[in-house]
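Visitor: Below are structures written as structure tokens.
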Structure P
Amino acid sequence: MAVLQRESSSQPTPSAAQTFAGHIVAESAKARLPDLFRADGCAALYRLVDRQGVSVVVMRTSDLCRDQLIALLRYRLAQYLVVGYVDPDRAFGERWEHEPLEHVHEDDLHVVAGNARTGEILCYLTLGALHGEAPSASTLYSRGRPLFPVEELFGWGVYNRLRILPDLPISRVRELKRFVKNQRLNPRDELVVRAPIEVGVALFWTLTGPLHVETDAVVGDYEQRGAKRNLDYFHVPQAVLHAAGTCTDSSRYHYGHWRERPCVPFAFWVPDLFPALPRVKLVEDALRQSGTGALLRLVERDYSRSISPSSFLPERGLPRITTGTFDELSSPTADQQPGVRDLAHRLLATPLFGSLSATEAVTLATLCTQVTIQPGRPVVRQGQPGSGLYLIETGISEVRRHDGVGGTRTVGHLRAGACVGAAALVTGRPEPATVVAIEPIQVLRISPRQYEGLFSGLVEVEYEVQRAALLELADVVGSAGSRPCARPSHITSNEAD
């Protein structure tokens, strides 16, 4: 008995948060919504009644009764607690019995698959409308408007490099989110296998049918498995921004999930769905057959060979800073690297990189090198090949120029915000002057290879770098006379404290 007591006492006692989470999961498991799936149920944009044991419905929030909505929100919270998408300490601290009602918009679409016999929820996703009021002429490119959750995660402008999408009215864009499966069921159960595919079919027919008149595009974020595999299964052309780094913080609802399981933003154009109609019909033929064999035979080793390119992709492709194809480029989340998010904000505040999206600035912040240069040490030397683009963050440096008779003279000073090395980078010629630190200075360096790899084709960045190069060369020309001359007036911003 004493041994048994020692063994029992060695077992960890569940925390109050874990106990609370267990309560939510248990309560959610009891939910049954047979009325939701009835043929004569509430108004729906799509309804399927009992195909091999699975029923599906697509409804707006405004068409759900309160009890149905609460049951769905409790189901969402429970599944997220099980897989670790939501911090149980936060759920316990705020006493969530279900996901907060403010997370739902009256025009959100709820795509729900359930057990046709019992009404148990098997799988669920939301096609969300933009929450908050935006000016009627707003597009995805507009600033100062409410953001979709995917934009809150990756920052405004994450989709700006795509074709068509940034110029679409914001009212005609929806977000695919909250894709969850019932984690308490056996994943090999036939109904569990069928449910996500039936949800995909329902989503496809809703977007190409009743919702086509009001929706042009769908955005969102996903892991490379899960929702992406489901979209690939239907051969949906997608634009995926693999290099996007997150710009969120711990206050966000799914912060824990985003930290542990990095996601990438994606988007697809509704007109791109129509060429996939034959594929959807094949899937439906398989769904009409009993068993899962026909469904599994539709799984291909390489989906990409059968999926058409997204119409959102530019003809020349996306820049490497967006796609992540640059050799040195990874896609770490900002919160996993101390100071990266702050550095990204500082980069966005500069004329050189103010045109970047927030997530592009995070990517650049992970790649550029921060260097401290001590007094008397050069940043660049006149006559030497260019070694990169240098952005002075703090401190003062001196610009020196050979006078042609073996001496040098000072032609100006550079302070925080000044750019060094642009002329050599743009022209491919040696550095036109020497820049020396006269006090400890902090600089950010971007190598020539990084610049070419990341920014080639980004017109706004190239323009600002060329402008910086012209200012450098104008300074040299202005100092080429027999006596020192004043720096051109349009360079005085580099002189300002």
Structure Q
Amino acid sequence: MTSGNSFHSLLDWSIRASCLLVACVGCAVLCGWIFDVPALTRVLPGLAFMKISTASALIAASAALWLLHTRAAGSAWLRLARMLALCLVVLGGLILSEHLFDLDLGIDQHIGADRLSSHAVHFGRVSPATGFNLTFLGLALLTLKARRPFVAACAHWLVVPPLLVSGLAVLGYFYGFAALYEMRAYSSMAAHTAAATVVLNLAILAADSGHGFAGIASSDTAGGLVSRRLLPTIPIMLVVLGWVCLEGEALGLYSTPFRVPLLVLLSTTLCLIAVATTAITLHKVDLNRKRAEAEILSLNVGLELRVRERTQELAQVSAQLQTVNGALELLSQQDGLTGVANRRFFDTYLADQINIARRYGRALALVLYDVDAFKAYNDHYGHHAGDECLKRVAATLRLCCRRTADRAARFGGEEFAMVLPDTGLDDAVRIAEAARQAVAQLNIVHENSATAAYVTLSGGVAVLLDSGGGIGAGVQQLIMDADQSLYEAKRLGRNRIVSVRPLQDTQVA
């Protein structure tokens, strides 16, 4: 089975071959007239001659079709092709005028008469059927591959009348019926004229793949398959069957009344075979198409399932990544030993809270704590006990941060910090004192402490804005103020809370 692309290439080759063949026939006829070779001007003795004007017209038509088929749109050669087609229309109109108005224009005598031999005389007028064919052939070439689709489509209809007339003449020569090609005396259409016209008309039908038969036949659709299988074969086989029936009657195999039923029977059988084989082919093509569609559907279903599985896997991986990222973010913000915020988070959080406090005119308190005599505790009880001590202190400080925005952080070593947004000096001192007492109530034994028999805290409080007004300070200034208060608490004997402007010193014995 020929594919659409292969058939398109076959059509292209056939068009070129048809143009060359018709041009060669026209040139051979001209040579026959010029060099006095009658065998070249007619197919067989006793048949009609091809006139000089007809041969010239066929050469012009083949040249025009060749240019229209092989040259790109907009080429200057296309204008030449249209001019040649116009000449065909004019010549065909003149030939028809001779017969319609009983004129004698002497067309063949005016075409190079001085170069012709004694046989190059006017053997009657050119057949009116030839003039009719040349007129429509020229019009078809004028509209072929026109820029406007409607005009271009007309070419496929303009070749129908000359194709029928010339085809009828070809059948007359093939079957030996002179009435099919001879209208009156000396006005017969020559056999090679009829054959060349049929070839040119079929080539025009195949030349424009954008419209009509060629576009359908060169496609891979069901219509294209039917066109490629039936249109070229059925007409030829029916013509052959008609010839076989006539030859059988001529040989005396059967009588004339039997010929018609035989022809009908053979034609019906041939059409049934052609239709059946085409139907079988279309059925196979349709089954292959359905099988391919089923495979594609199955592949799509499998692909959708895989996509869903991948989507679920990606969702799970995304959830795991979010969990891991959350854990990593938490780890990046927490101190690895104590579980409270680390110094990095403390610096960022304190800077953010200072910006918020300044924007809205709110207070912000910072408390720095130091575990009293922690080095002595670490040296006496060991690093493991020291780590446990820091964990308990940090947990206690975290519990003292009652509000959402309050944060406890490890400032470094045995030092801790507490950020208290929207908190004035008095409230900050109260919270810091409560945290100090909570650590003392843990009763973590500390035999080497000069302050108490248990682990204690010293703390320094600083505020960004207090209730009496405001003191402008940045992050470093606020830390320095809190650190200064912490240093003052240590100087005064430890185990106490001191503010930048202490209201009172509180000491627990």
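Visitor: Which one of P, Q has FRET efficiency 1/(1 + (r/R0)^6) of positions 17 and 73 (r between Cβ atoms, R0 = 25 Å, to 0.05), as calculated from the coordinates, equal to 0.60?
Guide: Q
Visitor: Using the calculated result -9500 for helix-only ellipticity at 222 nm (-39500 (n - 2.57) for each DSSP H run of 4 or more, over all residues; to 500), pick out the matching structure from P, Q.
Guide: Considering all the candidates, the number was obtained from P.
Visitor: Hey, another quick one. Between structures P, Q, where is mean projected area of the Cα convex hull in nm² highest?
Guide: Largest calculated value belongs to Q.
Each reported figure results from applying straightforward, stated rules to the coordinates on display, with no laboratory input. From a predicted model like this one, the values you see are computed outputs, not experimental measurements. Cβ atoms are built from the backbone, for glycine too; each structure is taken alone.
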